[in-house]
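*Asks:* In what follows, structures are represented as structure tokens.
Laboratory data are not the source of any read-out in this text; all were calculated from the coordinates shown. Remember, predicted model here, so these are calculated numbers, not experimental data. Cβ atoms are built from the backbone, for glycine too; each structure is taken alone.
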Structure P
């Protein structure tokens, strides 16, 4: 490779080295950016959609990004304001800016993620160029592998992971500012480092290990670790503790599993397995999935043997690397400690010591931590004596490895096209396997429950009821615990007028969660369709116990009471509904109709007039008001009202019109 080859392996003795000012360096950065854009180009497909996994909560149905007034902006930054059980106001602000310019056109959201990812790759190049004392081999291939690694597709292609690429951008800038401080000993750079660190935490709380990474950088760069250097980190640590506690408080509302669910030893097993899994997938990123379920949650005493051995394998693996590095020389030990330490600090918070969510690992969690691994491996490789003898082949091998990663990431990006492609991929990796023997069904293998549920939702929302029902029924047959599955199936049976099966599903849902408000509402509506108003009234009252003064429950209760001819109760409920929702037309409609059925025509006519004033597009209001007017002798008004009802497609007979 001649002179270019020397450039790829240079280890300049000058200090400090600079990455800028050489056209060759800029050319390499251009190669990284172009390679990254090509790798993620399937994301530009016109078929790409928001997924039904967090994207609804972050963008599609998120009011915080859709309202740009001062009150909404203030609420966005309030520490108690959580979005999907996270506090990350800068992330939400960037999504709000996307919405302001593009509303729900997904491309600007994806392009912003990709742009930030490319910036991060450039910052990785600059950071590692500095840490490797000017090694182009280390900085270029580390940045390239970071940019095109298949494990990082999730952080870029998934719109909800804006927080990942954004907090990393500030995190890397903060590290670069600290290195500048180390060299210049100008405390302005430490202040800048601290300010950018806060921006990183405001983008995602995962940034909190940064002060400990700074201590690692002190050791790696030969700066004395003493009281002075440690005191510099105190403000960083206070900020980290505040953001960490705030995140813990928010996630305790729903994302954190009950601590007693797993034993301490099981938590160590899962954390060790996750740690090793991330290392393995760095080298062999196969079997990637948007969701990795815990194994055998219903039989935790029967964990696979590789889970049980994971803690011991971890001690041997990590301890062995550090011990052998220490035995070799101080420089090798420093490189290994920085690489392993950086990875460990940045991955520790998501190793499920405290179980957050239902997945044991996640591809996105590797986004920053892999910087430590790739830096350590490539720098040790370059300093290996064999590397100098077989330089061309080594560089060629790393290039080939990178090309394979590009192809895998290109294909992986396609998986994130929509909810159908996403969850089909998960189901392919983690399917339910059932054995049917008559009416008995045995679960041979537990699959990814969330994948069947969300793919079923996707099919249902896109009009493919048969495919949706097929996915839901797999979960019903597997007797999963999620009550919403049974509720969804109950809803679909109700739409098919298969009311008996619908009621069976709703009952199974309530067996799993007696406090499922939606199920009481849906089952009550089904009872109304079956003309079983007595049971419908019971369900709507149960819904009201869960949500007192709930408008939906009160409206449906009025309907059931009216249908059951319990007019006094209907009038009383209507009065309550009118107090709760004074601008709704329904309380006046039900109250007026109940009065008419009691023969109190003047009261009925007055209430129905109020309903008409609030809603002139409902034919039932006009028809009932016409009947009331007929009964009090206003025949012309009655005829006009009945004709209005007919114009709105109410079935009015000729005999009725002739009688007016």
Structure Q
């Protein structure tokens, strides 16, 4: 029987990628676990998405039980275009006992390191770091500012920089070429903005950037060449809150027409841990924390991809060092998650998979290098955590889902308008909007499985009479089941009444009226969802040149797979109580389920599973000797 268990989550990691990179020597730590333990593909819950499946993995419960039925949450009674992702990533929204709660209820100590949907903390005998972890830009509820860019050129979501002469600057006369601009970073939660001055200087053109606290070069706290990071700068934003920021100069042309200054996510020194005092301790010993590390800054044109990778690598080393401190005291259960692979695969998986319209052989070698580095970085995190495990520890390394390439993107809004299910009207300024008094049904935020009938008495501005509900719902189902893409494939594998979606684990208060599951190769339009000012065509070929992803996971089959891509998750387990050198047969026994991880960990620890557990112990993983 194991005395301790480690749960190391690697978001989005694909089984065949794990095996490929392990065989190539790029994931030596995971490969070692596979040799001395067990490997299996793993089936996610539908929707095949982050909050649903980390909730199921940590509770052993289906979405209808733990309450998270989509990436977005629509609360009945709201207007049908109102939804939020914060509910799906909020611990108080989860209505099933978590593994760490179960362990603590039975006398153990748990450590939770940045695990999605675990904030606010429910740890009582151990420690926790962060746990909101919504994997979208500017979605953190705990930070003071998202990462950002200040640029002379116009870039997506970047703050504009206007360079002026610096004749009035003090102590700047030694540079014949110079230009300046204010750098202002707006903070959340009512705090005053951070205000700095940028001074670009050089002898024969602009060559370097000084970051200053005033229009005086002697106040510079960083002198940056292109490609250089500044030291972390700690700011006191209120009497009891401080936060840290650092900058990187991405580009600077001699004439100042190209200047990009990137800044990190700005995280507070406290307020993100349990107990509260732990945050300041970790900031002092490990450095400032960043919760969000993704490839968005590259896609937005703010940085090169190497800069995004540097932030992900910083995050890995921070979490590993902080985990080392927290696990220096006796513990029984440790859980963590790392998201970088998922961010990268959304963009780069289509570049290596020939089924994708984005695929181009000329880009394939570079895209493989990006994926290799992403998986290697995850393996580095695993390796550093393994140093904290002893012979009495059972180690589980796993993902929540995989990723599959889009062939066509599908916009339901124009379809519903065409079919008379959504009515529109024009405002006085000529802009188009939904006329809710005549709208019969509405597809909620894409990425979920959800479509709602606009029911009178239940939904804000509902217009469908209760006696007409079934007729309208049947009509919507017929429209969606008949929808066929330009390549002749049906768009949906399943379009079900909510009552018929129970076998999928989708039921309860937050289940929608209609549950739809996309066919392989089909996906929703728009990274952020369908909006009136963007989506006016039902079908488009997947396109990886904009801000949207060209590969997705979500309301599609967890078994969707090509020669390269897969929606399947993976599970590797090794250590005390676990069979050695075993690769579970996907054809004979099939994959394990995300529901089975929590009861198996509990069994190895000699504990009862979480209270609402619906999974089964993975018996063929156990060492029967």
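*Asks:* One of P, Q was used to compute mean count of other Cβ atoms within 10 Å over residues 67-74, and the answer was 10.8. Which one was it?
*Replies:* Of the structures listed, the value fits P.
*Asks:* Still on this structure, please answer the following. One of P, Q was used to compute distance in nm of label points 7 Å out along Cα→Cβ at positions 411 and 491, and the answer was 3.6. Which one was it? Let's see the in-between values first.
*Replies:* Numbers: P: 3.6; Q: 1.2.
It traces back to P.
*Asks:* Additional query: Assign the value -6500, calculated as helix-only ellipticity at 222 nm (-39500 (n - 2.57) for each DSSP H run of 4 or more, over all residues; to 500), to the correct structure from P, Q.
*Replies:* That value comes from structure Q.
*Asks:* Right, next: When Rg and Dmax of the Cα atoms in Å, for residues 147-482 alone is computed for each of P, Q, which one produces 26.0, 81?
*Replies:* Source structure for this number: Q.
*Asks:* If Kirkwood radius over Cα pairs in Å comes out at 25.8 when worked out from the coordinates, which of P, Q was used?
*Replies:* Going label by label, the one that fits is Q.
*Asks:* Comparing structures P, Q by relative contact order in percent (Cα under 8 Å, 6 or more apart), which one has the largest value? Don't skip to the end; give the middle numbers.
*Replies:* Numbers: P: 11; Q: 25.
Max of relative contact order in percent (Cα under 8 Å, 6 or more apart): Q.
*Asks:* By the measure mean count of other Cβ atoms within 10 Å over residues 331-338, tell me the structure among P, Q with the highest figure.
*Replies:* Values: P: 18.4; Q: 23.9.
Structure Q gives the largest value of mean count of other Cβ atoms within 10 Å over residues 331-338 among P, Q.
*Asks:* As an exercise: mean count of other Cβ atoms within 10 Å over residues 51-58, calculated from one structure in P, Q, equals 19.4. Which structure is it?
*Replies:* So the calculation was done on P.
*Asks:* Comparing FRET efficiency 1/(1 + (r/R0)^6) of positions 83 and 395 (r between Cβ atoms, R0 = 35 Å, to 0.05) across structures P, Q, which is largest?
*Replies:* Numbers: P: 0.20; Q: 0.40.
Going through P, Q one by one, FRET efficiency 1/(1 + (r/R0)^6) of positions 83 and 395 (r between Cβ atoms, R0 = 35 Å, to 0.05) peaks for structure Q.
*Asks:* Another question, if that's okay. Given that distance in nm of label points 7 Å out along Cα→Cβ at positions 379 and 579, derived from a single structure, equals 7.1, which label among P, Q identifies that structure?
*Replies:* Working through the options, I get structure P.
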